[in-house]
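Given below, in the form of structure tokens, are the structures.
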Structure 1
Amino acid sequence: MTSKEEAMQAVSTLLNYIEGGNDREGLIDTPRRVIESFEEIFAGYEMTSSEVLSSTFNGEGYNGIVLLRDIEFHSTCEHHLQPFKGRAHVAYIPTERIVGISKLARIVELHARRLQNQERITKGVADDLEEHLHPLGSAVIIEAAHGCMQCRGVSKQNAIMTTSAMRGVFFDKSEARSELLQLIQNPPLSR
């Protein structure tokens, strides 16, 4: 495992590559700041889905869709180390147990705060819901803008990538999928 000092030295090397030196006042403490920001940005490696989704409650017979939509997230593309950000919509239909709504946002964060691609986040959140909640169905839809497309390469500022994972009744039953999509498309409550 690389030490914090070795990681800071690697950032220093990159700064030297980019600017031809890193002794300018604004760059002197940058290696430390970068590594400390990485500790927060990549905190998803310090969490597990079983920790996040371990606390459940009696569903008291509720068998409708549970949807938390518009979960903002930020992640980092594993291909170019560029940021991407967007919104996740996470849904499930409980059998016996429900989970606190903050846990749905936290499971998105767990996956987003790692080096990622959007497809893996989408699949990972759906897999975790299936494994820990055993719902009748789970669904994850993510819409995101990717820095690697905005600031380099094709330079498309307004392109939004959408991914989805539908499991159980959301995959098998068009009625359940249609109801979910209608709930997601309804305008949000005024805030």
Structure 2
Amino acid sequence: MAAQTEESDCAREQTKAEQDVDQVRQRAARDQQRLDSGAITSPKDLENLQHEIASLAKRQGDLEDVVLEVMERRESAQERVAELTERVGAVQGKVDDATARRDAAFEEIDGEVATVTKEREVIAGSIPADLLKLYDKLREQQGGIGAAKLYQRTCQGCRQELSITDINEIRAAAPDTVVRCENCRRILVRTAESGL
């Protein structure tokens, strides 16, 4: 935006400088015609007119130098605008690509959520209501994890190794008894790798 503004300012400045040059050029041409026409006969007026023509020529040269300097600045600004426009286009391409990948990932996640939700509903239908209620309550309290695997005498929910007393109580419990971690209170899922 700043580069475009600078280029626009230079364009306006160039137009004004070119108009100034044209005005000086036209005035010098008029004065030269008056001089060439022979209408002015007074030596003093002729001298003044020649001096004014010389002065206008110098002024025109100075203004043309200003026009060239402004044109150079404008060209530099145009190059900067082109470079930045290209960079913006490249960045926008990356943003568009990242947005497309994000949207595809969201779609995939939404599909997985729908599948897992259906599977959960089927499994939840086979679990006793009081156990499901306990699990949901623990899941809410424990950041989304209501049950954890007991792996080599360690609760995978809180990563704490259970005491020998707790392990002996779990070992003595019936296979269908709900056992919980004494540290985090999550339901413990016993497997062959539990270390019992």
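List of remarks:
- Structure with the greatest value (metric Rg/Rh (Cα atoms, Kirkwood Rh), set 1, 2): 2
- Which of 1, 2 yields 4.5 [distance in nm of label points 7 Å out along Cα→Cβ at positions 15 and 135, calculated]: 1
- Winner on distance in nm of label points 7 Å out along Cα→Cβ at positions 63 and 95 once structures 1, 2 are ranked, highest first: 2
- Mean count of other Cβ atoms within 10 Å over residues 23-30 from the coordinates reads 10.9; which among 1, 2: 1
- Entry that produces -26500 once helix-only ellipticity at 222 nm (-39500 (n - 2.57) for each DSSP H run of 4 or more, over all residues; to 500) is calculated, selected from 1, 2: 2
No lab work stands behind these numbers, since they all come straight from the coordinates. For clarity, every value in this text was computed on a predicted model and none was experimentally measured. Cβ atoms are built from the backbone, for glycine too; each structure is taken alone.
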